[in-house]
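In what follows, structures are represented as structure tokens.
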Structure I
Amino acid sequence: MKSTLSPAHVGRHTIVPLFSRLRTSRGQANPLASYQELRKLGEVIPAPWGGYLVTSHRLCHQVLRDRSWRVPDLHWRLGQDDSARWSSPASRQMAASLPMLNPPDHTMTRKSLGNIFDRHSLARLRPFIERTADRLTERFFEEAREGSGEFCSLVADELPIITIGQWMGLPEADHEFLRTLTHDQVHTQELFPSRSQLALSDAATAQLRQYFTDVIRERRNDPGEDPISSWLRAWDGIEPDRARADAAVHSLALFMILAALETTSHVLSASVRLLVERPRTWEWLRRHPEDVPGAVEETLRYDAPIHMISRVAPEDCEVGGVLVREGEMVQLMTGAAHHDPEQYADPHVFDIHRAQAHLSFGGGIHYCLGNALARLEATALLNSLLKRDARLHISAPPRWEPRIAFRRMTSLQLALG
């Protein structure tokens, strides 16, 4: 298809400093100014490293909903020049996970999961999640009464691993080990991981691989009603080769851990930070707990756990009037799109009654499977905090991991009063 418009010439000297700033702890503390600059450069911007950056909500939504667009699967990765980046062990492992599969592989793998996190599954999990949220918040307040409490390590990092660990039947003694490896593994999913970060990610991936290999062996010997045992039964009916079936289940188990921890932890810490910074909204929610789900949705828009999503053009096509060639990657800058004034009135205002939907769970066939679980955990945690007769304030500046795609607050120090 011939392009009718040419992309505005945006030089490397403009884009690289902007992304360099975003990739620092200071830049992550307030990325909105950088996103505003990015949107001013255009809806579709040539990336100096190849492909395009998409900044508007309209076009990000369009690409995410279009089922013909592809994800960067293993075939695509092995065809790239940057072999260290795309063919590292961690990258190859990610390419085997559900979010990085294209049809028909995606269709078959998704079907094998069954109806995970459906209404009935969540109803069974809800009491456990609510009890766990209460226990963690009580522990946090005990520490806060002594001066201040570090919310990320005491609560936000704990609730997701306890929840997914309970669901998957993983021993509580393994939780810290899994959480640490997840933090290390995510580097391979970033825009420009350094060699040292890739090495860290590769090492974490190897340890996670061995861990779930052992778990799968145990479930083979002693199957139960847990998800891993269920996936083994499903794949035994799909794949006659047991080694291949085990490999498929291994990828599913690893994907579940990676998807459930890093992103949900951010939603929990971000929602609390945004509300503590807005005492009037906090007090409103205390009196109107029915609005807590709205606060969760606005958190997912205002400060989503993932600020950049990658897609690959299935053929020569136009995006916003710009020609994108088959096989070229576009980076959907959803962090910028969520503050697009063309889509959201007063986008920099945190409004728990906002009606417009967000893009945080993606779209199309890759819409996040765990969206309802993440919402349930965030709602349970906020309800647990709000029902206590206590006011909180931030006692030290939050600290951030220097990333671009995956947001992570490493410290949120809160005090009473």
Structure II
Amino acid sequence: MNINSWLTARRVRIHGLLLAVCLCTVYAVDMSVPGLLDRNGLVKGTDFLHFYTLGNLALRGRGDLLYNMRAQAQLAREWVAQAPNSLYVPLYGPQMSLFFAPFARLPYGWALAAWLAVNALIYAFCCHAVWKCCPSLQADRWTVLILAVAFPGFFHLMAWGQTSGLALLCFTLAYLALRRDRTLLAGLAIGSVIFKPQLGLAAAAVFVFAREWKIVAGAVAAASIQLAAAWMHYGTEVMRAYFRALMHLREVLPLLEPRLYQTHSLRSFWSLLLPWPRVVFALYAVSALGILVLAIQCWRRKAPLSIRFSALLFATVLVSPHLTVYDLVILAPAFLLLGDWALAHREQHVGLRVQQLMYICYLLFLMGPLARMTHLQLSVAAMTALLWICWHISSLK
């Protein structure tokens, strides 16, 4: 029996249900311990503690501490008494402290619950909105729901309490705007990802070289508005501290990525594989350039939007210099769009390959810890293959 006949809709649905049950069980067991610490002794929400601290700094007018890692660690223990000693590298723009200020008015437990609810609602909205644009998936709503719940990016988003759900919302709104030929609105949505600037690198390259000037103008406007709001609130010195922190990013990468096996980009792929930093950087630069060329060509060929946007999302993940497992949630629209295309072309060889690669990605996104032993992050290879397929589809007449 070959994999083409083995990978049936029923089997995918059952496997997705098993994976969803396993992930939900792991999450429930980990969070079921009384108090603010999980079963592993970490603060519940993990990274949300950092955002909660930033929100408290905004409430107290302590912009001078937004980029003081040691001071933040001490204050976090004061504001969340049960929190263990944790250092978070402060790299978010000052505007994020203003965003989280309302959450910081609540006790940590309630603030975390509210933030997780926001993330879940954002994810549900994005998946539903994109699914409604996928005619070949309309008859499989329960399968889509199961696979959405089982998506590893969503599991890690909730487990880490991260902000990647906001990035997913920005990309989803951009796609919906592009479907309606509202390119300026699409640019505003893309530019709003400035709070995670590494996720905007691919989009910047693609839209500039594709000469999508309305999108570029919207993106620049949205990014400028966010940064201007932060500057008006905190002043010039805080903005200088922010840009200094970004300029010294390479120096703090070991702190930013303590578990390199939980990262899924070209840079981490080469870093796991080779021990020579200069060689790693050179290979990353060359491979990232190749990925961007494929994504740019795909966009300029005016292929179906579902293919072009999927290519953009995979390129976003691959070329990002810092891409942790929870950021994979931004690929949810790409999986829906490519799944829709694959079902519409299920009789074609390339349609079957897309289905197989997406199935494999679900497993590889969860097998990051295996890379500690193999030094191979195979998820990067699988995503590269999916991007290449998007490029190949775009070349078909």
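Quick note: the coordinates plus some simple rules give every number you see, no bench work behind them. These numbers were taken from a predicted model, which means no experiment stands behind them. Cβ atoms are built from the backbone, for glycine too; each structure is taken alone.
Data table
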quantity: Which entry (I, II) yields the derived value 33, 25, 21 for semi-axes √(5λ) of the Cα gyration tensor in Å; calculated: II
quantity: Comparison of I, II - label where distance in nm of label points 7 Å out along Cα→Cβ at positions 166 and 246 is highest; calculated: I
quantity: Identity of the structure behind 3.7 (criterion: distance in nm of label points 7 Å out along Cα→Cβ at positions 326 and 358, calculated), options I, II; calculated: I
quantity: Structure with the greatest value (metric FRET efficiency 1/(1 + (r/R0)^6) of positions 94 and 110 (r between Cβ atoms, R0 = 30 Å, to 0.05), set I, II); calculated: I
quantity: Given 15.0, 43 for Rg and Dmax of the Cα atoms in Å, for residues 126-197 alone, calculated: source structure among I, II; calculated: I
quantity: helix-only ellipticity at 222 nm (-39500 (n - 2.57) for each DSSP H run of 4 or more, over all residues; to 500) derived as -22000 - corresponding label from I, II; calculated: II
quantity: Label whose coordinates, when relative contact order in percent (Cα under 8 Å, 6 or more apart) is calculated, return 18 (choices I, II); calculated: II
